1. From which structure (P, Q) was helix-only ellipticity at 222 nm (-39500 (n - 2.57) for each DSSP H run of 4 or more, over all residues; to 500) calculated, if the value obtained is -22500?
2. Of the structures labelled P, Q, one was used to calculate relative contact order in percent (Cα under 8 Å, 6 or more apart), giving 29. Name it.
3. When Rg/Rh (Cα atoms, Kirkwood Rh) is compared over structures P, Q, which one is greatest?
Structure P
Amino acid sequence: MYQSSDIRPKNLNLFVFKFPLNAIFSILHRITGVALVLALTGYFFLANLIWLHSEIHLADIHDHWIILCLHSTFWLTAIFHWLTGVRHLLAETLFQTAWYEKLAGKWSSYLILILWLAASLYSLSLIWK
């Protein structure tokens with residue numbers, strides 16, 4: 001059997017590492033993309049339910065907590081996905097290093113978080129009125 005002389009860890013614990021904020025945003029961008037697909041699948045199931053059952057109307061169920069959770073999931077993930085996606089596209093199209101460094105810096109990441117938090121609170125207040 002092969003015996004390695006490396007002292008590398010055999011079981012890698014990802015929680016030990018301190019990832020930069022841009023890496024966390026990249027991971028969350030992918031996760032929100034999957035959540036958007038799941039939310040859109042929920043909307044398709046809802047449309048199918050309304051279409052197949054004539055006794056169910058959207059006006060009757062639009063205040064149900066499942067529908068409100070579906071709206072909340074969609075809008076929270078869509079806002080974050082859009083904000084981080086626009087930031088990434090701007091960073092890739094800018095060839096000047098000064099602007100790229102500003103977009104890749106911590107302050108733009110904190111600005112994204114603040115904008116997402118404000119837009120999320122506003123959308124949640126409209127959804128759960």
Structure Q
Amino acid sequence: MEDTDILLPKLTIQKLIKDAVGSDKRVASDVTDNVMLCCNEFIKMVVEQATQIGDAEKKTTVIPEHIIQALEQLAFGGYVSEVNECWEQFKADSKAAPPRLGGRKSKADADGMTEEEQAALQEEMFNAARAQAAAL
């Protein structure tokens with residue numbers, strides 16, 4: 001493994017292992033490290049295959065269908081139904097979530113201001129900035 005490799009968070013892997021083996025059993029730390037390496041290798045393998053599928057279709061973006069095809073081509077077809085369920089759940093959750101701007105809400109949005117009120121506030125702020133700059 002190279003120093004530049006990005007690994008899944010160790011605590012996440014530990015929790016997954018603990019959920020799988022039960023809380024009454026202990027797991028050696030080298031097991032966690034090996035599982036982490038296996039998970040990363042699996043992800044790389046699937047993404048590389050999905051990228052090849054996208055390249056064959058002359059696509060520059062890997063899409064969920066490419067991941068499904070990659071799993072099937074790599075003999076992991078048994079996971080496809082579970083992946084599809086997660087994907088459908090993600091899409092449903094995404095539709096239900098309120099729209100957000102870059103992951104952040106503006107103070108004006110949080111305060112419930114209308115678009116006109118926001119524009120007026122922005123103009124007021126511009127005028128204040130101009131006056132301050134002129135005073136210098």
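Please treat every number below as a calculation from the coordinates, not as lab data. Please read all numbers here as calculations on a predicted model, not as lab measurements.
1. Computed on structure Q.
2. Matching structure: P.
3. Looking at the calculated values, the largest one is Q.
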